[in-house]
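Undergrad: Following this line, the structures themselves.
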Structure I
Amino acid sequence: KNIIFLTCDAFGVLPPVAKLTKEQAMYHYLSGYTAKVAGTELGVNEPQATFSACFGKAFLTLHPVKYAEILARKMEEHHSDAYLINTGWVGGSYGQGFRISIKDNRSIIDAIIDGTLADMKWQTLSDLNLAVPVDFQGLETPVNPREAWADKEKYDQAAHKLAEMFVKNFEQFTDCKLGQGLVSAGPRSMNCQGC
């Protein structure tokens with residue numbers, strides 16, 4: 001009934017949870033965004049954004065768009081909701097912000113499973129084009145990641161930079177009609193100067 005994509009955002013930009021439309025689920029599935037952080041892989045000293053189609057590009061036998069089509073079909077067939085859960089940082093990037101607690105991640109997953117999250121009111125974070133709950137009682141982590149940053153301008157710069165990375169990565173899928181149709185489901189290109 002529910003599809004959950006996990007991502008570790010080391011830039012502190014993504015919300016702890018976002019509800020995705022079918023098109024957004026396809027976009028984020030094709031993007032396969034996460035971040036490598038120090039201690040998880042040899043030679044990684046600073047956070048690095050990484051995009052791996054379908055969260056496992058190396059293991060795909062077909063073009064990633066085929067898997068996105070299957071995802072959409074299964075979501076329609078089973079009336080599934082999709083969510084993006086950030087297990088990474090908020091309030092700043094890796095080393096500056098704080099890691100979203102396992103307790104908060106579990107609370108989010110519990111709310112997805114028992115249906116309370118689906119019934120919440122939602123607001124859209126415009127630059128990331130993601131819907132977040134207006135209020136999620138019991139979370140230590142703010143649902144709007146911008147609220148967790150002391151310096152809002154630095155958050156805006158980091159959000160614009162991540163949005164640009166998403167846009168640049170997704171260009172590889174715009175050579176087909178489906179990919180072209182999904183561009184609007186992703187983060188907005190801000191053409192941020194100095195980001």
Structure II
Amino acid sequence: MFMPPVWLIVTLAVILILAIYVIITYNGLVSLRNRVNDQWSQIDVELKRRFDLIPNFVSTVKGYAKHESETLENVIKARNTYLSAGSKNEAMEADGELTNAISKLFALTEAYPELKANENFLDLQRQLEETENKISYARKFYNDVALRLNNKIDMFPSNIVAKIFKFQKQEFFKAQEAERENVKVEF
């Protein structure tokens with residue numbers, strides 16, 4: 001009976017273990033990349049919902065706050081900037097600008113008590129606030145998954161597999177400088 005040499009058995013065992021490790025690590029990286037993409041899609045769904053609400057909200061506010069056209073124009077401009085964004089990074093930046101413009105619009109409406117009595121306005125405001133909360137949650141979850149993927153890409157030994165298969169690190173959603181500032185409304 002033929003018995004292969006010990007070195008051959010050890011070599012084959014090491015190759016098998018390495019192959020299993022590469023397969024498991026690759027599948028883990030693919031799974032995380034897909035979750036990042038899924039979370040980006042979830043953010044995109046909520047942003048589209050917000051974009052659909054914005055024109056109605058702006059129209060309602062415009063009827064009461066005619067001399068606040070600059071704030072209203074900034075909201076529409078920020079919305080259009082997002083819609084024309086070509087990359088995920090541009091979309092993230094434009095989303096920050098839009099979030100800031102909407103928060104200024106919310107602050108502006110505090111000065112118009114008759115607007116706050118309008119049921120259509122109150123319903124739109126509630127829907128926008130709910131959507132903002134969903135966007136905030138989706139951003140947090142996206143960042144959590146992106147962090148897990150980025151850690152796998154950076155950490156040894158999974159970084160070797162990530163380099164071989166050219167996995168890319170993902171950008172995080174970050175608050176824009178304008179979002180970190182207090183909203184200033186002047187009359």
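Undergrad: Who wins on distance in nm of label points 7 Å out along Cα→Cβ at positions 20 and 52 among I, II, i.e. which is largest?
TA: Sorting by distance in nm of label points 7 Å out along Cα→Cβ at positions 20 and 52 in descending order puts II first.
Undergrad: When you work out distance in nm of label points 7 Å out along Cα→Cβ at positions 100 and 132 for each of the structures I, II, which one comes out largest?
TA: Comparing I, II, the top value of distance in nm of label points 7 Å out along Cα→Cβ at positions 100 and 132 belongs to II.
Undergrad: For which of I, II does helix-only ellipticity at 222 nm (-39500 (n - 2.57) for each DSSP H run of 4 or more, over all residues; to 500), calculated from the coordinates, equal -10500?
TA: Source structure for this number: I.
Undergrad: One of I, II was used to compute distance in nm of label points 7 Å out along Cα→Cβ at positions 140 and 172, and the result was 3.6. Which label is that?
TA: Computed on structure I.
Undergrad: Here mean count of other Cβ atoms within 10 Å over residues 4-11 was calculated and came to 20.1; which of the structures I, II was it taken from?
TA: I
Undergrad: Another question, then. Work out relative contact order in percent (Cα under 8 Å, 6 or more apart) for each of structures I, II, then name the structure with the largest result.
TA: II
Rule-based calculations on the coordinates, nothing more; no lab input. Being a predicted model, the structure only gives us computed values, none of them experimental. Cβ atoms are built from the backbone, for glycine too; each structure is taken alone.
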